[in-house]
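So, here's a batch of structures to check.
Every number in this text was worked out from the coordinates using simple rules, so none of it is lab data. Note that the coordinates shown come from a computational prediction; the quantities given were computed from them, not determined experimentally. Cβ atoms are built from the backbone, for glycine too; each structure is taken alone.
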Structure 1
Amino acid sequence: MVLRTFRADDFETLLDLTVRAFEPIQDGIRNQLGDDLFARQNGQWRQDYRDTLVELTNAENQHRFLVADLDGEPAGYAAWTVHPGPLGPQGEITLLAVDPRRQGAGLGRALIDGACEAMRAAGCVVAWAGTGGDEAHTAARAAYAAGGFTPLPTVFYSRVL
């Protein structure tokens, strides 16, 4: 496995693996929220991920996007950004996805470590990430814990208006 920068011909492969990686999570969210609230809040999630990937991989942001290349094919990615902090810049892993067929092989952890190293090189003094507390996010929580992150439980509330 090699961590490398994004290439334009990666886009459709990364979009496909994103949809496959996040579909169980979206299904879990639908089950928790119910169909009506889910439709209003997450109903266009596939298009939302496409739009997010377009933004994360544009020329301005590509330097903050790592691709895990396995056997010459993209198998996952991590995107990160920087926020101001009281003691220096703080890095946030904004999106992390691993092809479900490749999960459990350490790619998520390698991407987390690679993103943290890139954030450190950019002058960040803290790295953070958010993920869900539900069963579908168990692997993500385990990867962040293995990467040395300290969890801070929060609750996100939604309602139909």
Structure 2
Amino acid sequence: MDTLFAPPDQEWHRISPRYRTLEVVRNVVGAVVVSTIPALILGLGFQLWWISAICWGVGAALLVLSLVLVPRQWRAWGYALREDDLYVTHGVMFRTLTAVPYGRMQVVEVTSGPLERAFKLATISFVTASADTDASIPGLPPEEAARLRDHLTELGESRATGL
């Protein structure tokens, strides 16, 4: 990662490689549903099978593009625990680096939907005093998410600023 998105003298923690597989499954299911429903409606309802073929072709092209991007998106995710704050970075084309001061954390939330649980993953999110902070870290093993939740909650309580 370039220096703009790297904390000084810190090592980035990566999210689980299972997150790539989860995103591939999400993209395949999404592409199939988004391209097949209109294709079937147009084909069965109006006998416009040539437009249905175009729908499936566009869906296949978008699926291939998304599958090419999944590994890059996975590599772009990272977080670093610093002395006074947490750095979270993500994004391929539009990079984002969010610094969340421990003393400003109000809520640390762990979520895991059915698909995430199937891949043994969880997402940890942070709510701060700022309405603009939308920091979250997806693709964490449940043990890591629980450890990080407890660690961040403890740091947030010990460094709480007057809110």
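Thinking of 1, 2, which structure, once distance in nm of label points 7 Å out along Cα→Cβ at positions 17 and 49 is computed, gives back 4.4?
2
To which of 1, 2 does the computed value 4.8 (distance in nm of label points 7 Å out along Cα→Cβ at positions 9 and 33) belong?
Checking each candidate, the match is 2.
Of the structures 1, 2, report the one carrying the highest value of volume of the Cα convex hull per residue in Å³, for residues 65-152 alone.
Details: 1: 89; 2: 106.
Top value of volume of the Cα convex hull per residue in Å³, for residues 65-152 alone goes to structure 2.
For which of the structures 1, 2 does the calculation of Kirkwood radius over Cα pairs in Å return 16.5? Numbers along the way, then the final one.
On the way: 1: 16.5; 2: 18.0.
Structure of origin is 1.
For FRET efficiency 1/(1 + (r/R0)^6) of positions 81 and 113 (r between Cβ atoms, R0 = 30 Å, to 0.05), find whichever of 1, 2 sits highest and give me its label. Let's see the in-between values first.
Working: 1: 0.95; 2: 0.75.
Biggest value here belongs to 1.
Compare Cα Rg over 2.2 N^0.38 Å, for residues 25-104 alone across structures 1, 2 and report the one with the greatest value. Intermediate values should be presented prior to the final figure.
Numbers: 1: 1.35; 2: 1.71.
Evaluating Cα Rg over 2.2 N^0.38 Å, for residues 25-104 alone on every structure, the highest lands on 2.
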